[in-house]
Structure 1
């Protein structure tokens, strides 16, 4: 093995070179089939980003936090995501290997950090998939009730009085697992159809809503500031617990408070990076897919928020279903049904792409020996990581069926934000340690852009409840124990260093 392919250091922070990462993707039994194009990646990105957030979050934030200036909050959140996306685009085009932030941190920050971020992503995507499946089940039950079909309470999940098992969420995850085993290209085709339906529904909302916009509803565009009601205990944001800082609603600062909330409607573009190894021309197509999907979704979010606050005064918007109720308020309940249908259909792709992202991270960790190598063998016909897909699909289906997991949803957010910090830091470090690497896409103004990305991301993390931080710390501590008990000694990098020694 050449010097360039050996680990850059030993111990906990030994790094796996980009060359070795790419070399490992060429092992026949552990190779993923390359079938995706820039269009497929963009569709994946739009498919996972546009979920319930665009149908629910817009009105909730407008009523409670920012008023019509919610559109500016979406722009601010989009800028924060763009900073992170630029860092992801450089890594995904330079290291076109499955695993996203896990693989990137292995090449720059070392094995222990890579393990921690991989452990974090597995939880993030698992909880995300389960939460979305439960949300999808709720929309479908609502649509069924509209036509007189009522799901038995016992099969409606623990969130419903008398419910014990959510059969719809369970079946959805199992069906999506089958689709992912058969092939990522099939997943891309299904996603393309569903995304077309979803974007059509969003465009109907925007165009139809324009006819009911009243200029008076935009007054005042930035409502007067008012302090938030102080939270207490572990439910309070960490920044409040540590520094006594209390965010404000409305006013200019309210826009940034709102940006911290609507930011989570953008989560998902990072999942595109997990498919780098299955992309035909990753150096060219990964940046296009990541940045293109983010741009499309930002434009749609801003347009929807402007329409909904123009249709109905922000103070009168409903919190649970603001878009649907806004159309009801102007005498057009038909559009409310269209919106519910679009949300239900759209959530299937969110669920599938989160599951795809998780299996790719698990697969990459297994191929590196940090998890049992049994899970990194690809299907001889389909070229997919079928073993982790089946395992994780069944586990998540059971979790979604039996568990009320709304409280755990914030763990998805903190996990994503943590990955953003690691990737931005990795860009700075790899620029210093490997300036010779060919980078098809280069993040502009390094280290300024990564530093701004880290600062903005940390600020959003500080605004999450202290309780979320405690849960996250416990999961990370469990991960460190698993690493020292299994991953460290079974790591292929560790065994290579022993052999070379």
Structure 2
């Protein structure tokens, strides 16, 4: 029978790229999400976070009392300074300590990522979870909701936290995973469940989308294992985040099982089977990316034979969701040089160009310098004579969580050379067609749609796409990992070795 809990909720979420040209600071979280416990609407704001939809719904059904702590989330970028990370970490810990002083805390649930780095900290999540464990003691259930691009570490597991990662890429199952984590923490708080974790590093790195076979079938296998194997509570497959250079960077498999000899034996066997199965998929499951010229050749050929639906081309190396700047011009320049028309391209992060075009207003024609502002991996700026199609001071797009939206900030759509280009002010990858339609551009009517995203776009664009082409364009997230200057990556690891 369910029993209401006093449940502490907090979060510290950042996917850190060691090779990003953009620094990360406390201001980065202010520009994203930074909710302090002292804020008048802290609980309401934290409960509204997309990653907590499932947790909050489950807590409401059970009648839990939610105890808010710091919730901070920033767009992926480079490592934090030691001081900034410790400031955020210590505030979250102080919030928890304050709640403990006022009464018992039955469980702690944190939203983390699993690939957060700071100066002097290769494993921010492990550091934070260990410190939370010291505060609450060994018996209070502690859980963390993770991104599947987590680089799982010994410290994270040894904290005794119940670690649950989303299974889908695009990450469309956070709500389900949150409900699952809440249920386990509730049962533990009632004394009805004890769990033990087993995990194994899988020596490989890559981008493994789950919308198509063989990963689609592998996800079904994970789900079936949780139902069919007695004593297994949860299975998480961590893909790892290749652009975080740490001693823990790698794929991994994590199995949570009931704390009995029979369940431990079943977990050991399942762990071995799933680890080997995941490793065997590495070549077939890794996204097939083409060099930009070849990708455009394939896209053009597909446009000529399509059924009227657009071809979608992913500019994967300039994905703000992985730490890239989002302002590269390589694809735009190639489209212009080839004279490819009837194209929608988005989003190029360029607040300065947005401000200039907004000042001119919809319908204006003006020379505009676009993109290429952050560094060498952004390419050179492109100078175009553009028509301003639309301006929005508050553009948004649907997020991966049903009902959720993400701010794009002031944004404009401009047209040049038969290409409709969306420029935005809040650095963000493309999740849904909203980033175009909010500015009057209908991607379904175009022959080619270019999205700056690696995989998350598929949840919003697959229904309209004649086909999807992945371009390995130049940029911070280019897929040739052998060219990255790793210093801490454990070797051997596929595909480097």
Structure 3
């Protein structure tokens, strides 16, 4: 049993970053990190989820849902920032957990992050496909029905192609990825700014009344365990929408809109000054997108009554402007979303490749997957595999029931990071920490409680699928990872042993 909780020392993790075969190039600065964070967070959440949650859960109070979700993210971000400045190594929460909880928990969180990043990238690849088909409908680039959807056709071809294209860009180097990200983020920010500026003049104050709609029974057919929130099933509460419970449930869903800031932590090993710039990159990007989310949600629900929003509308921002006679603005939003989602797919795949790279370097996955390209300095083998996996999932699987898995996986990672930062404070008070989480015990405890509460407000079906995925991961670990672990084999030198590496 003790072997399941063997830890990998911080010193060993840092030392392995200098191994020639597995050394990543340090090309990123603070601006790159902030733009990576903003680029990945501003995606389907702001372009799609806003209208859906306003209609089905919170009404105009979706703004409060964003505030609550942001609070949970901000508390976790403070813990991430301390970890990233202390352990500037690829892998994010996986690497942090290896140094604090031990190998089994590190594997679980790494497997969990694979769920978050891979499924998230595939889901957003299909979102890109939807906007792409909307923009080019009626032109020579129109996609035939059989090639435009996994649900209604044979394959979602645009999702497959964008996944493979993005993988190629990632293999060509982190700096190229960053340059592309900067260009596309500028376009996305201009589109979001246009939504706010042009939308303010069309706000009708009556649409905000009532700001928090009174609680109502949930629609028929949503009362089973799989469709009801877990906390509702546990407490025997009849399913309902709107009211305060609707705001909280909305926060659990719009949490999807904030995923990605933790990806900044996965690039620590490729940052020139990670101790200083990674914490700043995480916190600055989170502040920027929160302000934008609140502004956009107020504009959308002010322009269009929440009861008139189509919950199945894939482009609620565009539709809101269509409703007030600004079709040109709706077209601009669709084009901006189409371009912007490319970068979100890219950065989510970037996060997955770095976590997988770290796990392979540790021997929990085949070591050959951690090979770095001699010219580009990127983990090209794992990047290629990730690109194919995302392409297959996005092209051939209907992801409608899997999107909430991204939220629950992210919150689970946040819980472990929040607990882990406190454990590492006590286990290794000697480590240099260029950023220290303020009031760490209060911040960490509040982060855990808030994330767990939001997780309980996801449906029973989401929890079932999450546990199935985790069970598959445990089978893989005991069948391969445990026996091939470099820490378990005593590989890593005296630094590992001195700090309890075995």
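Any read-out appearing in this document is the output of simple, stated calculations on the displayed coordinates, not a laboratory observation. All values reported here derive from a predicted model rather than from experimental measurement. Cβ atoms are built from the backbone, for glycine too; each structure is taken alone.
Couple of notes before you dig in:
- Of the structures 1, 2, 3, the one that 4.7 was derived from, the read-out being distance in nm of label points 7 Å out along Cα→Cβ at positions 318 and 430: 1
- At a computed 17.6 (mean count of other Cβ atoms within 10 Å over residues 334-341), which of 1, 2, 3: 1
- Of the structures 1, 2, 3, the one that 16.2 was derived from, the read-out being mean count of other Cβ atoms within 10 Å over residues 286-293: 2
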